[in-house]
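Quick heads-up: structures coming right below.
Where a number appears in this text, it was derived from the coordinates with a stated rule and is not lab data. Computed from a predicted model, the values in this text were never measured in an experiment. Cβ atoms are built from the backbone, for glycine too; each structure is taken alone.
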Structure 1
Amino acid sequence: MRTGLLLMPSRPATELADLAARAEALGYDDFWLADERFFREVYTVLGLAATRTTRIRLGPGVTDPYSRHAALTAMAIATLDEVTGGRAILGLGAGVSGFRELGIDAARSAVAMRESVELIRRLLAGQTVTQKGEQVSVDDGRLDFRPPRAAVPIYVASQREAGCRVAGRVADGAIMQGCVAAPLLQFFRRSVAEGARRAGRDPASVELVGRINVCIADDVRAARDVMRPTIVRSLAAQRPDFFTFTAAGLDVPAALRERLLRLAYTHDPTPLGELAPLVPDAFVDAVTLTGPPAVVATGVTRLARAGIGRLMVFPLAVDGNLVTTIERFQTDVMPAVRAALERS
């Protein structure tokens with residue numbers, strides 16, 4: 001199983017670049033940086049990270065088809081690929097961050113993602129493109145330089161069936177956040193495979209990536225408590241159906257549901273923390289990997305055996321020091337995972 005580190009651009013750019021270098025030294029294969037409004041600009045930081053690394057792949061995880069036109073994303077990722085010597089990767093999802101502030105209407109996200117991937121691939125191939133799509137259009141557009149690679153790996157991220165099918169249809173890989181519970185894993189694999197088969201592709205050619213929040217700590221309750229605010233944010237982003245959690249067979253408690261319906265999507269820890277005590281343990285366990293190294297390793301091994309080929313680790317820590325989780329995942333968890341997979 002391949003591993004990647006995902007971070008929010010909430011730290012100084014030099015610190016994020018240092019963490020990319022640390023991730024490379026520890027053995028991570030990918031360094032992903034979220035494209036979030038209004039944080040540090042993703043491609044600037046990735047370019048800086050490129051100067052501190054030599055092997056690890058670098059990319060936005062994820063950007064979206066609304067706040068950036070797909071042609072501009074093609075321009076940015078081709079430039080990053082040039083800067084990194086062919087180490088760029090592109091993660092594309094529906095997005096949510098900053099849309100309210102920017103007045104963005106994220107309509108028909110599956111269509112927007114598909115049309116974006118198709119346009120980006122054509123521009124990276126050096127074509128002059130006129131595309132009149134339902135969501136993404138360009139008129140006689142062409143990059144003013146020759147991209148170093150036409151085949152920059154593109155991953156489509158979604159927790160919804162239509163988005164997962166788009167990944168199977170057009171992407172090199174599919175990303176699903178929180179696909180830990182067995183029903184979510186089954187949904188992910190089935191939806192991606194269906195999209196691939198409809199497009200005449202071999203489902204095995206589409207890499208499955210689990211984007212998982214991870215907290216490694218011997219105190220399981222403390223680790224779960226760290227996760228609860230992130231669950232609140234996920235629930236708020238999925239109103240009103242809370243799809244991921246209902247698909248996992250969970251019912252949102254009435255008291256939590258009522259308050260979630262009044263909560264705007266936010267990274268502000270205060271409102272998230274106020275609702276966090278209402279999040280049941282089962283919700284944490286369904287979508288995260290939390291606890292001592294042996295417990296996390298068992299979860300990772302199960303994901304690998306179920307077909308997840310790459311894990312995108314979003315680290316959290318009881319003491320707030322993310323480096324602890326970043327390091328322990330590679331030094332304490334992955335050796336146990338590799339040993340277990342070798343025995344099977």
Structure 2
Amino acid sequence: MTSSTSRALAPDELQQFGDELDALKKRALDDVGEADARYIKRILKTVRYTEFLGRALLFVGVFPPAWILGTLLLGLSKILENMELGHNVMHGQYDWMNEPELNGKTYEWDIVGTADMWRKTHNYEHHTYTNIKGMDNDIGYGLLRLFPEQRWRPFFLLQPLWAALLAVLFQWGVAIQDLELGKVASGRKSKAELKKQWQPLAKKIRFQLLKDYVFFPLLAGPFFFTVLSGNLVANLMRNLWTFMIIFCGHFTAKAEVFPKTVVENETQGHWYLRQLRGSSNLKGGKIFHILSGNLSHQIEHHLFPTVPARRYGELSREVKAICEKYGQHYNVGSLSSQFGQVLYRILRHSLPSQPKPFAAMTTA
């Protein structure tokens with residue numbers, strides 16, 4: 001078993017570490033094929049069927065069992081679409097299938113944020129600059145201080161409240177992330193630039209709000225508010241679930257944050273090491289992994305974002321063995337344990353403290 005701490009790697013070890021992970025990635029991609037295609041098509045059908053059944057039941061949701069079941073099915077559909085379908089498709093994991101509805105460059109998902117913004121803030125910025133302070137805006141989403149290396153400000157005293165609001169409104173937090181409103185307020189970003197970014201986002205927000213809170217409720221006629229409330233709760237279910245899974249992926253006790261200097265002359269091995277140390281995994285069964293979009297295997301996802309996520313469980317055994325070989329901590333725990341650590345970080349780092357120096361990743 002690996003220890004709870006990682007040792008610094010010498011340059012030759014870092015090269016070998018990267019080579020072994022490169023080889024593992026190549027083997028996985030070379031094996032991608034029909035089984036992966038069948039899997040993602042089943043997920044797509046499940047998303048559609050659960051949405052249809054959920055919305056149909058909400059139309060007769062005046063009867064409490066129908067409302068509860070309809071809301072749960074619609075929430076399940078939204079979670080699956082967001083996590084296992086949309087997120088993974090937009091990483092290009094299924095582009096090789098050459099099917100328009102599974103094209104990562106054109107897929108549009110069922111949240112208020114646009115897929116194009118997500119591809120920029122997540123696929124490029126977050127996955128390239130994972131947990132680098134000042135470069136990865138996913139660190140606290142501009143609202144939270146989650147690492148002792150971050151400078152404290154009085155605003156963070158209320159961060160338990162900010163975190164709760166972010167969890168409830170998570171799709172909105174994702175939607176406005178790329179707008180960088182703080183930069184606009186400080187004058188580092190022009191209002192003209194903000195207006196240009198806002199236009200496609202406003203169009204997507206309008207579409208989503210009309211769909212869930214006007215169109216489908218109106219179709220229900222006298223049961224307008226029954227359908228509207230079901231849609232509202234289903235969106236809340238998706239928001240809370242995605243917040244919990246994503247925060248468990250990067251903000252547990254052993255997850256690390258890095259200075260901007262790490263990107264200077266960064267090798268592939270160094271990049272892999274940063275992904276490993278900035279990510280955390282969750283234990284669970286098959287259904288749990290599917291509902292999490294296999295982000296329960298956040299380490300493998302960050303090492304191999306273009307490999308179909310259904311393969312992460314199998315890959316995790318080899319990744320863990322490589323970590324043991326090179327003395328690197330493989331961060332994995334139960335959902336309750338990892339989320340408990342996230343909540344502790346939110347509370348602990350809301351309090352004043354001096355910024356902590358960054359830990360070394362490699363030896364000279």
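Supply the structure label, taken from 1, 2, corresponding to helix-only ellipticity at 222 nm (-39500 (n - 2.57) for each DSSP H run of 4 or more, over all residues; to 500) with the calculated value -16500.
Value -16500 for helix-only ellipticity at 222 nm (-39500 (n - 2.57) for each DSSP H run of 4 or more, over all residues; to 500) corresponds to 2 out of 1, 2.
Kindly point out which one of 1, 2 the value 5, 22, 32, 26, 12, 3, 0, 0 was derived from, the read-out being P(r) over Cα pairs in 10 Å bins from 0, in percent.
2
Which structure, out of 1, 2, was FRET efficiency 1/(1 + (r/R0)^6) of positions 26 and 226 (r between Cβ atoms, R0 = 35 Å, to 0.05) derived from, given a value of 0.95?
The structure behind it is 1.
When distance in nm of label points 7 Å out along Cα→Cβ at positions 258 and 322 is compared over structures 1, 2, which one is greatest?
Across 1, 2, distance in nm of label points 7 Å out along Cα→Cβ at positions 258 and 322 peaks for 1.
Given 29 as the derived value for relative contact order in percent (Cα under 8 Å, 6 or more apart), which of the supplied structures 1, 2 does it correspond to?
It traces back to 2.
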